[in-house]
1. Compare FRET efficiency 1/(1 + (r/R0)^6) of positions 171 and 203 (r between Cβ atoms, R0 = 25 Å, to 0.05) across structures P, Q and report the one with the greatest value.
2. Quick one: Rg and Dmax of the Cα atoms in Å, for residues 123-162 alone came out at 8.9, 23 when computed from one of P, Q, so which one is it?
3. Which of the displayed structures (P, Q) returns the greatest value of mean count of other Cβ atoms within 10 Å over residues 147-154 on calculation?
4. For the read-out Cα extents along the principal axes in Å, a value of 148, 41, 35 was computed from one structure; give its label from P, Q.
5. Assign the value 22, calculated as relative contact order in percent (Cα under 8 Å, 6 or more apart), to the correct structure from P, Q.
6. Which one of P, Q has mean count of other Cβ atoms within 10 Å over residues 51-58, as calculated from the coordinates, equal to 16.0?
Structure P
Amino acid sequence: MREMRGTLCSTVPWAAIVLVLLVMLACGKKDPVAPEPPEPMEPVARPALKIGLLIDLSAGGSEHGVLMRRGFEMAIAHLNEEGVHGVPVEGVVADTELDRETAVSEAKDLVEDREVHGIVGAWASSSTLAVMEDVIADAGIPMISPASSSPMLTTAMDNDFLFRTTLSDQDQGPVLAKITLEQGYGNVGMIYRDDVWGRGIADAFENAWEGKLIRVAADPEKTTFVDELKESKGVLEDTQALVVLAFQPNQETMVREALDHDLYKVFIFGPTGRSLDLVRSIGPEHLAGMIGTSPGSAQDTPSALAWENGYKSTYGNPPPFPYVKQTYDATVALALAAQAADSLDGAAIRNQLRTIGRPPGELVIAEASSIANGLRILADGGAINYEGAAMPLDWDENGDLATGFVAVWQFTPAGTIEVIQTVPFVH
């Protein structure tokens with residue numbers, strides 16, 4: 001058996017078998033194909049920064065709100081000379097209708113449905129306070145008000161998401177009291193809007209006042225104020241002037257009724273009295289020479305001059321009211337902070353707001369090419385110092401401005417408004 005097995009093995013044609021196997025392998029093997037190069041990847045565009053504008057456009061603050069919207073749109077246009085994170089900024093506008101509930105509803109829509117990353121607004125302090133309490137603090141979205149001046153906003157529980165580009169009435173009220181005395185009126189009546197703003201500025205005035213004062217609250221829902229005016233006049237009726245702290249159309253009714261009932265002929269106004277609608281309605285023959293205070297702005301700084309030139313080239317004459325420059329500054333500040341943070345996260349933007357408006361860093365002014373340069377510097381990791389169109393954006397721990405200006409203005413015989421003095425303020 002061993003011999004047979006040996007004989008068989010010795011007679012198998014192994015060379016032929018190997019050859020067959022090689023041929024089979026060769027026939028089954030496909031020609032190598034070079035792999036196709038991968039498709040080039042499109043660069044992923046970053047999402048756009050969205051900034052919401054939440055102001056009164058159709059009620060008692062609309063005279064100011066329409067022009068504030070111009071300041072907002074001008075800022076968006078200037079920012080989009082460069083874009084934030086290389087993408088154009090988107091602006092979204094909402095109307096509070098000077099109503100707390102509407103303001104909250106519109107703010108929720110901006111945050112939840114429109115997905116904004118920051119809000120400029122509101123106009124009325126009561127609206128700003130309501131939005132902060134019901135929306136902003138929990139949502140973690142930075143909000144900068146260009147107009148709300150109630151001292152209550154300084155200490156509100158906002159989780160450090162509320163800032164202002166206008167001075168608190170804690171700073172403005174004493175200036176109003178001072179100029180009233182300087183006009184020779186040491187015995188005055190006061191009628192004020194009974195809300196967060198009215199009570200705040202009335203308190204600030206009274207705390208700085210050195211004369212005689214009868215202050216009377218006025219329900220903004222009322223349509224006549226004769227009883228309140230008579231109460232402010234006092235039993236002896238020896239008051240010399242009336243301090244009016246109200247919104248349109250209430251303040252128009254107050255002034256007209258005071259004149260019609262021969263209660264007052266001299267009026268001192270707070271910031272909302274700086275109104276062309278008011279002087280047109282009452283008539284310059286009654287209001288010429290009457291004075292008031294309002295938020296002011298820097299005079300003849302490179303930033304202020306550049307902004308005014310830009311505004312005039314787009315819209316004509318500079319606005320006669322405050323808050324327009326402040327709206328522009330608030331919008332630009334949110335965008336610069338987002339660029340500095342390299343993020344659209346609300347807390348990250350908030351954390352950069354106090355860095356973009358103070359030294360050190362390259363000076364940036366309120367002009368399109370300068371803002372574009374500032375955005376490039378921030379994108380490269382550098383530092384800037386944005387000098388606002390209205391005033392420096394040097395925010396304290398409460399989000400209030402550490403420095404600023406109060407304007408003293410008056411109505412003219414021609415029915416216009418002119419600033420006669422600018423009072424600087426430093427904490």
Structure Q
Amino acid sequence: MTSTGCKRTLLENFTEVLTAVGNQAVVGDATIQRFCPGSIAIEDGMIVDVGPPDQVLARSGQFDERIDMTGKSAIPGMIDPHTHLVFAGDRCEEFNRRLHGATYVDIAKAGGGIKSTVRATRAATQLQLEQRGIQVLNQMLMQGVTTIEAKSGYGLDHATEIKQLDAMRSLSQKHPVEMVQTFMGAHEIPAEFEGRPADYIDYLNQDLLPEVKARGDVTYVDIFCERGVFELEDSRRHLERACELGFGVRLHADELVHMGGSGLAAEVGAISADHLVYADRKDMERMAEAGVMATLLPGTSFFLRGNYADAKAFREAGCAIALSTDFNPGSSHTCSQSLMMALGCMNLGMTFEQSFVGVTLNAAAAIQQAHRLGTLEVGKSADIAILDTHNPLFLVYNWGINHVEHVMKAGNWVVKNRLPVQAA
């Protein structure tokens with residue numbers, strides 16, 4: 001296998017090609033196409049045909065390269081719409097403390113949690129952050145993830161937040177995983193503003209948000225809207241200022257207690273509200289009416305041994321659901337979207353098809369990229385995860401196993417035989 005470049009490439013005779021259909025988020029059950037067998041034709045990094053092998057071959061003419069995929073299956077490159085990619089250090093000892101009975105809140109009150117990662121990230125160089133980021137991006141790629149959303153938020157001061165954004169900019173230029181960037185200076189109250197969350201929000205609104213906007217490469221602003229961190233009024237002020245500056249907005253909402261963050265997401269027109277473990281039915285309906293994506297993070301509930309969001313209630317309220325790893329050092333240290341699918345099926349009450357759409361089409365919609373990513377359809381980017389199994393159901397059925405053997409990003413091979421082709 002080689003880079004396709006502008007060549008016409010035919011990936012033929014997959015035992016199954018599985019994809020959702022459409023260019024926008026799906027509420028409820030999506031239209032799913034299964035071609036058994038199936039082929040995918042690619043030209044200039046784009047999908048130009050997909051369907052039964054004989055039909056694709058007849059329609060698409062001559063190819064520079066034909067690759068037999070008998071016994072394998074193809075799905076769209078998965079998308080992870082909520083990650084905390086760039087940080088330094090780890091919190092494995094805190095994890096062990098939780099196993100011995102300490103709670104996430106206990107650890108945070110003792111100076112651990114996010115604040116521990118902030119100290120390590122402030123002390124790290126940009127190069128060190130990038131080196132760690134490359135390792136993580138390679139792991140994501142080998143798990144079949146071709147596009148992510150990535151947040152800052154482990155600096156909580158001017159120098160380190162900008163350092164994180166600079167690291168993300170550099171990584172997006174040198175690594176094949178596509179990255180949508182989010183500024184999350186409001187991830188925690190820094191020690192310098194202890195007990196003064198309103199003053200910290202004023203600082204972010206006046207000093208940091210305009211500078212971040214001027215960079216031109218940060219799409220979203222996010223905030224940890226939670227009791228004891230940033231409550232509703234401070235969250236509203238921050239998000240409204242972000243909207244004034246032209247950012248899209250997102251929220252960590254109703255993760256630890258019900259506080260109405262999901263309702264605030266509807267009020268400010270957020271693209272997505274995330275976590276949502278304690279969202280109530282009224283706020284779910286408000287989210288649905290406002291078109292706010294419900295991004296559920298079952299890995300966090302699993303890792304913290306807590307409650308899970310109610311996917312069925314969100315569907316009944318009319319919300320589209322995406323799934324994400326919430327990759328971070330403290331509450332969900334995993335890169336596996338297939339594991340999120342399994343948790344979605346086993347602990348959120350989702351079907352396989354719903355979980356599949358949650359990491360493909362709806363995940364693309366959660367970062368406003370469903371017009372070009374998230375499905376295997378003509379005119380979309382040739383982002384393809386090729387599995388070592390005849391049936392994509394094995395992603396959940398044979399859970400805990402990485403079934404991704406090869407990956408394409410925009411028509412180029414970026415993983416072959418389970419190893420990154422371009423290790424930056």
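Every read-out reported here was derived from the displayed coordinates using simple, explicitly stated rules and does not represent laboratory data. A quick note: this is a predicted structure, and the numbers were derived from the prediction, not measured. Cβ atoms are built from the backbone, for glycine too; each structure is taken alone.
1. With respect to FRET efficiency 1/(1 + (r/R0)^6) of positions 171 and 203 (r between Cβ atoms, R0 = 25 Å, to 0.05), the highest-scoring structure among P, Q is P.
2. P
3. Q
4. On the way: P: 148, 41, 35; Q: 68, 46, 46.
Label of the originating structure: P.
5. Computing relative contact order in percent (Cα under 8 Å, 6 or more apart) on every structure in P, Q gives 22 only for Q.
6. Details: P: 25.1; Q: 16.0.
Source structure: Q.
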